[in-house]
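Quick heads-up: structures coming right below.
Every number in this text was worked out from the coordinates using simple rules, so none of it is lab data. As the structure is a prediction and not an experimental result, all values here were calculated from the model. Cβ atoms are built from the backbone, for glycine too; each structure is taken alone.
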Structure 1
């Protein structure tokens with residue numbers, strides 16, 4: 001029996017969209033744990049409740065260990081059945097079966113999927129896609145690459161398995177210095193990629209094409225004043241300017257960047273952008289689940305910032321999952 005796919009075409013709000021993408025993965029993956037736990041699943045209900053209060057709908061981009069977590073499955077199935085969330089796919093190659101070692105310690109290095117052979121990439125995508133179908137009774141259509149590593153082979157495989165929305169592109173960010181395999185070439189360079197939605201080319205993911213895969217780049221802006229953008233960022237004046245106004249401002253909370261996030265939303269609204277895309281990791285809602293929010297105090301600061309950000313954003317944007325946005 002063919003499983004239903006997410007389809008938001010029947011409910012398309014008139015305002016531009018506030019897209020919430022959550023990389024839904026194990027606890028504190030920044031520490032490269034050899035044994036991955038999923039305690040953060042218990043902390044997602046508070047965030048979901050906050051989103052629903054403002055009419056926002058998270059897309060939980062789910063990796064292998066969370067798909068195997070009963071607590072998360074119960075939470076996510078309930079939210080999806082109520083039309084309040086979407087499940088997408090997020091693949092960490094080093095722990096997503098089938099497990100075939102690429103280095104002497106893939107867990108330590110966090111190897112990229114794009115570093116494996118094409119047949120093994122296909123098997124890993126197939127396995128996780130089928131697992132999501134089994135546990136959530138739908139076929140996922142939305143995706144973000146683990147550690148932001150994406151290429152043309154990966155894009156073609158997503159289309160092969162019926163994915164129609166990707167959000168792996170991080171405009172203005174170069175991940176080549178972030179290694180997976182220590183003998184590899186690092187991550188993807190998104191420096192010159194588009195920062196607005198486009199149907200990507202399967203021959204060149206940085207360019208628009210005629211594929212069915214809609215790219216929704218995460219929202220990243222350069223908030224520096226015009227005169228400052230020509231300053232060498234490595235010079236003393238450049239370092240001062242970058243400290244006050246970083247060259248890249250994400251719609252991604254750090255506990256210290258609320259003013260920058262509000263400026264991003266304000267500029268997006270003024271520029272009449274079709275959407276803004278927020279991102280965070282599921283473990284960042286749990287005390288000790290990330291280096292960014294190590295304790296209860298930091299979590300409460302996070303939620304205070306989310307309250308203000310969501311209240312302001314709801315004046316200009318309306319909630320949608322990635323599939324619902326694609327349905328427009």
Structure 2
């Protein structure tokens with residue numbers, strides 16, 4: 001039987017890698033993006049145009065002939081940059097419209113939500129799916145509402161809530177830290193022993209591939225993260241290792257670190273990395289998924305790839 005999957009957001013950081021991986025695994029991939037020309041050419045991949053999710057549209061043509069869906073399109077987290085209503089429209093309402101259109105047509109719809117639908121920027125204990133979701137911003141609230149609309153639609157589904165994803169081409173907080181790691185100066189991060197869960201892009205792609213067909217993943221929600229959290233000090237040291245350099249970290253009071261981050265214009269990023277945030281992904285691992293990439297090795301490989309060295 002032909003397996004044909006619709007991947008939305010196929011030109012994005014996650015979508016590009018996912019589309020290629022699914023095609024290599026034997027799926028026929030209908031890869032949808034606002035700019036289909038940005039989708040990497042690959043055997044078994046059919047680039048198609050995705051409508052503007054800010055506008056209501058008919059999903060029937062995109063769903064024609066597909067057996068599975070991975071919905072990765074949406075607005076990424078961008079604090080203060082976008083109105084709440086746009087997050088709600090794209091990350092929630094459009095999910096409900098897709099789910100309603102897919103009901104009775106597909107075997108599984110995988111929705112790429114976010115750990116921000118579960119919790120805020122830090123947590124004093126490991127978070128799990130057993131915790132009541134408590135998003136703290138418009139992005140997280142919209143993702144959670146998208147999950148609710150999907151679950152209410154009647155289509156067979158799986159929700160994934162990834163931790164912060166890293167890999168070649170990453171943006172956001174990880175990219176900001178990488179910029180600091182590239183500087184020649186010593187960095188005052190040796191005392192940052194708080195631990196945070198991250199997620200290698202390859203691990204996320206394997207998780208999506210796994211839940212597309214896993215029977216025990218049907219109509220379930222899963223947090224997704226690498227097996228072990230990493231301290232910020234080890235994270236920056238791994239970045240510099242990937243650059244072929246010594247860690248060159250020094251220990252200074254945390255207040256001084258905050259002032260340094262402010263001097264780089266990165267105070268907001270500091271607020272996002274200075275607390276503990278450990279994600280318990282044992283529910284997904286309990287049904288058979290295994291993250292193959294360890295965080296430290298994945299960060300080293302990412303930096304080598306960004307520098308044009310062999311990953």
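At-a-glance table
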| read-out | value |
| --- | --- |
| Percent of Cα pairs over 21 Å apart, for residues 26-145 alone - structure with the largest value, from 1, 2 | 2 |
| For Rg/Rh (Cα atoms, Kirkwood Rh), for residues 82-121 alone computed as 1.15, the structure of 1, 2 it came from | 1 |
| Per relative contact order in percent (Cα under 8 Å, 6 or more apart), the highest-valued of structures 1, 2 | 1 |
| Among 1, 2, structure where mean count of other Cβ atoms within 10 Å over residues 114-121 as derived comes to 21.5 | 2 |
